[in-house]
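We did not get these values from a lab; they are worked out from the coordinates using the rules stated. Here the structure is a predicted model, which is why all the values come from computation and not from measurement. Cβ atoms are built from the backbone, for glycine too; each structure is taken alone.
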Structure P
Amino acid sequence: MGKIKFGVVGFGHIGKRHAAIIEGHEACELIAVADSDPEAFKDTKTLQYADLSSLLKAHSEIDVICVCTPNYLHSKHSLEALEAGCHVVCEKPMGITSEDCQSIIESAEKNDKHVFCVMQNRYSPPSVWLKEMVESERLGEIYSVDISCYWNRDQRYYLPKTWRGVKEFDGGTIFTQFSHFIDMMYWLFGDVTNVTSRFHNFNHSELTDFEDSGHVLFDFQKAGKGSFTFSTSTWNRNLESSITILAEYGTIKVSGQYMEEVVHCEVKDYEMPDLPPTNPPNNYGAYKGSAANHHYVIQNVVDKLNSNQAITTNASEGKAVVEIIEKMYKQGS
């Protein structure tokens, strides 16, 4: 194949990151970008459009659209791209309802196109190692899994008021801040049932339409108990994101601000190997996000389209994450 031709809709921080990775990849070509805000196009010479419709109408040669718009537009723009005959790279979450996600799956099947969900934490060395540890059954029976995420998202993040913090546009704290970690839980241990949730709004009542903290208990459908505790009320800066696994033959904890470091591994007849360093987090100025692994996502697109390799996070998995978040909110108080 010749170079894979990309377009990007949503040219904020993360859209610009997609664009830079595409432009730096020898197998890719960035054709055009779209954003409703003209200010977004400062310092770029790429062809620019005010909306995705105009971009698609002008460039039928585009193979892939990267959807980097606000949460509530992910499904709309994914569907528009698929119906135009493009593959889609969709930032998390794939949608803010499972019905939206199902529409994307059906459109991809109808148009014979692929959807790549951006869940880049799967590429981090501790995540890859955890996946091997679980799938090898080296840990034996899984007793319990605890995920704890304590982040800071204060007025620096939510003001001036935009789509962030507005329920119908944002979806909620779990959707926007912590869906990467719900994906990690699902990827490692599968779906959940018997969910109970308690939500709190400690100090975001003037900033958001929804909770800033929560405590969720559940059972894994396969085996084991689970809990998820989260907050965006940590003062000034992020504290940690961690996963602790208690199992028949061992105990593991991966922690750090973004689950980037194995801090405890004691497993029967096992010696912890040296892992490659984790990439630094995405830097958004006043705050930081998950690991800067987006280049792996673009490489996965290239590998799939050129060599038919597996999609790292497909549309069905993207929908499963949204369904788990819906369960947590539905059973909450």
Structure Q
Amino acid sequence: MHDRMTLDEHMETEAGHIGLDADFVGLISDVAKACHQISTLVRHGALAGNLAADVGTNVQDESQKELDVRANEILIERLDNGGHVLAIASEEMEDTVVFNDSKPRGRYYLVFDPLDGSTNIAVNGPVGTIFSILKAEVGHSGNADEVLQPGTEQLAAGYVLYGTSTEMLVTLGRGVQKFSMNPDDGRFFQTGADIQIAEHTAEFAINGSNRRYWEAPVQRYIDECLAGKDGPRGNDFNTRWVGAMVADVHRCLTRSGIFLYPIDEKTRSKGGRLRLLYEANPMSLIIEQAGGMASTGHGRILEIQPEGLHQRVPVIMGSKKEVERVVDYHSEA
């Protein structure tokens, strides 16, 4: 294991190629160390307390689990102590957190979902952390308006999946790399390079219980998949749904597939289900860098100009040819 390149070594090399400084490398390292702590909590489960307990509601009026709060606190503490980031924005907090200037700070913003899929905690299902790095220009103070950058401006994006092993997939806009965590010391070692997602797939991930609320183009696509060999697609499809975006998208990257959380009558008033800054943008950059496609059904997710820290959007991403088909159905409709 130890003859593999570490995450820190890879980042130092990549940052040099694209002109990013030591603070950028340090920021990625801080995120990895925080995710090691979160992974340890996840592995301890009930021995670390009632991590699935409801402890309140977040800014989006959603139930917060104990592990949501603790994961958020771990990231904030590690990032503050590291000093490599000017300000952060979290799905769990209403506004940005600007770190005090008692010491030098890197000119970066980190936006993150500290614990994706928290409803899986009680059933010992997979959960994850999603993050994105944006540039803080000289003179920026860390206000929310400065963080509202389209996904095309991301310097890096990644996620960590806490499953049978703890894995990080990350991109700096030069392909997608995979790193696996050694639980003995928390270091991440490269276990995959230039991850690619196949253009075609026979697997789709969607919450089928919402079918009655879907728009016609999504219903059409899923009905054709379910019709299998006897339908217009002439092929049998498998459906998969974990209930954690990290896990469902990770399967798409690993086995090919399409992930859908479309606009529907339940989420229309909110703009969608998933958050643009914390979930849709970082995952879209990863998917695109792996050769896939990410769309709302009507346009490229990465080109959306954010209007608020907690803006939501529809998400359709994964194998390029399947996403193109769903987009075409939207156009025809």
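Here are the numbers for the structure shown:
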{"quantity": "At a computed 1.7 (distance in nm of label points 7 Å out along Cα→Cβ at positions 106 and 154), which of P, Q", "calculated": "Q"}
{"quantity": "For Rg and Dmax of the Cα atoms in Å computed as 19.7, 61, the structure of P, Q it came from", "calculated": "P"}
